[in-house]
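Asks: So, here's a batch of structures to check.
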Structure P
Amino acid sequence: MVSIPFGLNRDLQLLEGVLALKRNGRDTIALQLQRHAEHGAERLFLSFAERRYTYGEANAIINRHAYAYKVLGIGPGDVVALVLDSRPEYVFHVLALHKIGAVASLVNHHVTGDGLAHALRICRPKHIVVGSENWPAFAEIHDRLAGLADDQIDVDVDPDQPCDVDAPVFQDRLVDASTSNPPEAGSQALDSQAAFIYTSGTTGLPKAARVSHMRMYRAGRVWAGVGFRYRPGDVLYICLPLYHSNAMLLGLSSAITAGVAVALARRFSAAQFWEDIRRFRCTSFLYIGELCRYLVKAPPAATDREHGLRSISGNGLRPDIWEIFRDRFAISRIVEFYGSTEGNCVTLNGPGVPGSVGPLLPGMALARWDSETEDFVRDRRGFVVKARRGESGVLLGRTSNSLAFEGYQDDRETEGKLLHSVFKEGDCYFNTGDLLRVDHRFLLYFVDRLGDTFRWKGENVATLEVQEQIRRCSSVEEVTVYGVQIPGTDGRAGMAALVIAQGERFDPVSFAAHVDNTLPNYARPVFVRVLRRLETTCTFKVKKADLQRQGFDPTACTDLLLFRHPESREYVPLDPGLHEAILSGRFSL
């Protein structure tokens, strides 16, 4: 084991122990919850609005769900797609499926239209459960799922948002179901698949990443012991969506591993956040950087430090607000991390060094990248050259039994993320596609993402997906999408450069309606540029560099520029005065 500064030896010893776990073990997250129910049934497990569930009560409900699925013919390896909001029922479905060896496909319920249909098709589910709150969006694409799961579709009625649906109600199947632990609960191997979690890739459509029970178990152990450092009686606040790997792997799994409680919110609300923290007596919460930025932007209050928070963990907390956030809200422990749903490169900043995502761990390497050739820098033998300290490089993770890349549902996409014979003949590395740098203390700092994908509001925006939807707007002939930086915000805001078809005119109102109907909120362009033609290379690749450099500055071009005004939600002409207001941080974007 290497020696890492800043007192990380304790954390590394725990990580080493977790990585040494046998993949044929049986200690799944669902089984851990079952054990807590047996030895601490009255201990609080889950809070949501006015509802409370102890470990014993939750385990009994999960067992009912498991037996209901067995009656439906669901068994080991079968996939059940879940399209529900973050509410207790989501947790019950996932853990019930895990008890009987089935796979939970955690579909992003914010995705609609083609994206939703694609996500459901690629996981090939045997059954689909749709929350009543998401039934209207599902109904719109139901006819595109012909032959998929046949008629095996249930609705899970949200007590807060019921609706009339022409489908079986899952709750009806629970009436006579047993509350006893199903015999299969202790027989699921850690190396078997637990879930599909979706991630946007350069293909522009969601990829279904395979997630094993081992991945969930490891994440739970690491974040319980190194991340949050739970104590008896702790409560973790989760306001990130449960289809997100942060919420499911780092949040729910770590709380169950430690036997502590979860306070669940349907979604993040800056207005509700601190009230929830105090009401549920939370000691920790999961964040993404944009969440923290929203909290910092809120007017200071006398109660800012009146909470019981001891530790928080997440990713994307930028250095410009890190210390401001920590000091304003008096949160002593901030554990930023780097990782991805499917990747094998995970590190976390236990010591809390502002701006760092954690140490460069064994098995990770930074590879030099040439932005001009858009390829790795190689030596005379053809091997990739490692980046020097202080220099940006692409983070790569060596694949091995302990650091496996579990891949995607599509084997071609899996192979596309692997690099062979990288630093020596025969080695294999996972390509994160992210640029990071390492300092003299072996601490990593996130720099940027390679390629067209950019981050906005804590989500990865795939430009090809956005372009595909915009091209369906009748007046648009050509389009390219890219991210532009706005001072004081995390990530990059989406900008679309459009060429309007001959004889057509650009209608901002219909364009806004189109992107609202086809794209999730974070993927809708904040800026639009209407020009006569797009400059391309000899291989017909759009030259984005100049467009990105000019950004949304009206003095840098003579084209029509528009801004999606956050107050009117309309695309309005972007003049120098409005440009200055955006730069000054007048608007909350």
Structure Q
Amino acid sequence: MGISRDKIRWNGWGWAAHKDGVGAREDVWRWLAGELGMPSLLVTPARGMDEITLAAPRLERRDCEKFVAMLGADQMRDDTYERAFHALGRSYHDLLRLRAGDLASAPDAVLYPSGTDEVLAVLAYASERNIAVVPYGGGTSVVGGVSANAGPFGAVVALDLSRMDRLIDVDSLSRTATAEAGIYGPALEKALQARNATLGHYPQSFEFSTLGGWIAHRGAGQQSLRYGKAEDWLISAKLATPRGLLITPDIPASAAGPNLRDLVVGSEGVFGVIAEATVRIQPVPEAAEFRGYLFRDFTSGTAAIRRAMQEDLGTAMLRLSDAEETRFFRAYGAAGKSGGLKSRLESAYLRWRKFADEACLMIAGFEGSMGAVAQSRARFEQIARALGALSLGSNPGARWRAGRFHGPYLRDPMMDRGLGVDTLETAASWSRLDALYAAVRSALETAIAATVPRPGARGIVMCHISHSYADGASLYFTCIFPRALDGEIAQWKKIKAAASEAIVAQGATISHHHGVGEDHLPWITQEKGELGIEVLRAIKGTLDPKGILNPGKLIPPQMPA
């Protein structure tokens, strides 16, 4: 099995034994309290496993015996730890409930199939017996995509695919690879790189997410400008459904009607369980450079990205932080330090260059052959200089690469101190991006100000451009705020609703790469339209006639006539 479940936190992010240095730095907490307008932060630890009580499993004895007969005794589990671990994902809303010990959505059992045939057998039996099934990869969904919601059914099981973790085949001539969907990111990359190949998909959740999860939620890695999103690198898949196995063709292109592969990407486990996938791979790049640039403001940095994308410059990543995110992380890194000569000179130089107030940091990545990297970097630096940017060299890029998977580890220590930390992302065309940025930022700031529990306290709203295209880009927002401890879920709902309403009012997407899950469900009809939702319901009705697969996600429930 890829990663032992007892090695990962059941109610937080990452390795159970991980100790982040920020947790012991009181200087950081004093600085952060000041940033939020608070005299000090609180102490709000999560409840431990010994403090929670789960409802008794609702599966009938004959169902348990049937699953054991199908899978083996070790692959059907209903102990407290397994049920708690698989109850929810890792969204802010999920973590509020996990930390409070609210596990009303815990599955009645957790099943660990070892192959596609076992998945099919489980789905056929569960459909026959009206048992809900929630597919579970790495469990890193941040939109309520894996909550063990039983829906209208009497019982629910989590289907954990972590035993299905083989790299099945690598076709070096065609540059494709086939793997089981439960393989984790690090294991997949290690196996591919042993053959001098890479998928190049590195989301921030890379350490704990799986191939199937990336596909199910239309994931985007940090270097998607070079390697593409899930819909770009997925060639074909095997989708296990209660009706049988849907296999999409393994061919490079076809004009034989709509591509059935598109039913798999972004399906979030409501049409079937992704069992295997064939993906495009590339040679490990000969060279990789990540460099920092400081732009005078967000507008000029955005213009640089747009020019690079529309020139098809060949970058791997262009990540632009707005002024608040740039300021916050510079101050966070300096918290508790006295400020040496280097930092004073840097601040003076930036003031002289008029960068200080609106300065925006960009990390630009270039990968490929040494010649291609040098050419792309040189051209991008021409674009950046023409827009008044300051080149910071390779050190900012090296620091970013060293810590690119560390961000989620900061959330739990902050929540331990009475703070809320949430993220959301969207995308729009270049012509709409400025208005979208302003509208969502304003909505978040207003909602947070209306819900913080202490007079004078405030929130922090930050944003960066994370992924870009010739016609537009994705905006990724992060907000930090004091929690309303007597109504923290109601507080989150108000903040989430305000931002989401602003997004749909601007004609932007409710999700660029996080997916829909439960959290975005109230706004999906506005994006897809009533007829579009009818089409999705028709597909689900064909593949999953009783609706047992991942109830309450992606497709709104049909209202009575």
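Asks: For Cα extents along the principal axes in Å, for residues 240-527 alone, the calculated result is 57, 55, 34, so let me know which of P, Q that is.
Replies: Of the options listed, only P reproduces it.
Asks: Given -7500 as the derived value for helix-only ellipticity at 222 nm (-39500 (n - 2.57) for each DSSP H run of 4 or more, over all residues; to 500), which of the supplied structures P, Q does it correspond to?
Replies: Only structure P yields this read-out.
Asks: Here distance in nm of label points 7 Å out along Cα→Cβ at positions 176 and 320 was calculated and came to 3.8; which of the structures P, Q was it taken from?
Replies: Q
Asks: While we're looking at this one, here's another question. 2.7 is what came out when distance in nm of label points 7 Å out along Cα→Cβ at positions 40 and 272 was calculated for one structure; which of P, Q is it?
Replies: Attributed to the structure labelled P.
Asks: On to the next question. Quick check for you: by distance in nm of label points 7 Å out along Cα→Cβ at positions 512 and 536, which of P, Q is greatest?
Replies: By distance in nm of label points 7 Å out along Cα→Cβ at positions 512 and 536, the leading structure of P, Q is P.
Asks: A value of 17 was computed for relative contact order in percent (Cα under 8 Å, 6 or more apart); which of P, Q is the source structure?
Replies: Q
Asks: In terms of distance in nm of label points 7 Å out along Cα→Cβ at positions 160 and 184, which of structures P, Q is highest?
Replies: Checked P, Q; max of distance in nm of label points 7 Å out along Cα→Cβ at positions 160 and 184 sits with P.
Asks: Sticking with this one: Using distance in nm of label points 7 Å out along Cα→Cβ at positions 104 and 392 for the comparison, can you identify which of P, Q gives the largest number?
Replies: Q
Every read-out reported here was derived from the displayed coordinates using simple, explicitly stated rules and does not represent laboratory data. Treat the numbers as computed from the prediction; the structure is a model and nothing was measured. Cβ atoms are built from the backbone, for glycine too; each structure is taken alone.
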